[in-house]
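What follows is a set of structures to go through.
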Structure 1
Amino acid sequence: MTPEERRQFVRGHRTCVFGYDRKSDGPAMSIVYYLTDGDDILISTMAARAKAKAVIRSGKVSLCVLDEKWPPSYLQVYCDAVLETDVEAVVNVMMGIAGVMSGSTMPESARPMIEEGAKRENRVVLRLKPYATFHTPPRHVYSVADLKGLTHSTSATVPWDAR
């Protein structure tokens, strides 16, 4: 994928698996909705949730951006992450994500209700800045005939802006 294809893949989808290191056990993963702001990826969460704590602890996360069509494809994105607490920014992201979830832009009349929820839940924004990606084109078998010549290859992590 070219840098523009990577950006378009991220902009053209709405869900990802958010991965981060836990203090103990193995990595943690959760499916989240997201928005983009230029190259940045924005996620809303509660300050008390493990995602926010992990960002404060290490500042490194990974995303697996999911294509919601069959056959599935994905783009893994490695990011530096920071936590933002500005209430207006939090509400703006929540308004946008509610629109993504519902399939239509939230009316301004919903802003007071969303702001009240943001304050009640102590919501924050996770701002993710991509620095590298990993992509393997999907290989699929629909019939026995597809097995002939089916190959797999290895892939490598490439910088976000790499050609």
Structure 2
Amino acid sequence: MTEKFKSLKSIGLGTLLLTVSLLILFLSFGLPIISKQHISLIEIIIKTILSILIFGLFIWCWIGTYYVIDKEKLVANCGPFKFLVKINDIRVIITNQKTIGGIIKPTLSWDCIVIEYGNYKAISISPQNQDRFIKTLTELNKDIKIKTPYKMYNKGRL
């Protein structure tokens, strides 16, 4: 049994990636043109290659982020990056999280779940169908605990 889950994609995060890409292009080409700096052919080639690589990495991550669960492991793919978590090592799944904080985040949305595994390790992910994703993991490892943080406020109200 192998199941693949697409990543939830936040328009805000996509906008951020696009903005960073455009900012890199502006700093590489627009700023020198505006300030009337002389740019050599070698500089143009290097800046073009670097800009293409960075923009390509962003696109690869946007298109190539997904999660695969099989009998023994969870694999989180984010473009060229791959993270492996043994399902038997998963201790806790924390729902209703934001991607701020932590280190490993192969996610394309601000709304995610955090999976704690092994000795003090955690990964943030954002499958489109979080309920099905969690159910699949808990069927494979009955010892996984699910935590939903207490919300101290209602929407629109502190």
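The figures follow:
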read-out: For 0.65 (FRET efficiency 1/(1 + (r/R0)^6) of positions 92 and 132 (r between Cβ atoms, R0 = 30 Å, to 0.05), calculated) the corresponding structure among 1, 2; value: 1
read-out: Answer label among 1, 2 for the case where distance in nm of label points 7 Å out along Cα→Cβ at positions 36 and 84, calculated from the coordinates, equals 1.6; value: 1
read-out: Of the structures 1, 2, the one that 16.0 was derived from, the read-out being mean count of other Cβ atoms within 10 Å over residues 76-83; value: 2
read-out: If distance in nm of label points 7 Å out along Cα→Cβ at positions 12 and 124 is computed and equals 1.1, the structure in 1, 2; value: 2
read-out: Entry that produces -8000 once helix-only ellipticity at 222 nm (-39500 (n - 2.57) for each DSSP H run of 4 or more, over all residues; to 500) is calculated, selected from 1, 2; value: 1
read-out: For 17.0 (mean count of other Cβ atoms within 10 Å over residues 44-51, calculated) the corresponding structure among 1, 2; value: 1
read-out: Entry that produces 38, 19, 12 once semi-axes √(5λ) of the Cα gyration tensor in Å is calculated, selected from 1, 2; value: 2
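Coordinate-derived values only; no laboratory data. If you're wondering where the values come from, they're calculated on a predicted model, not measured in any experiment. Cβ atoms are built from the backbone, for glycine too; each structure is taken alone.
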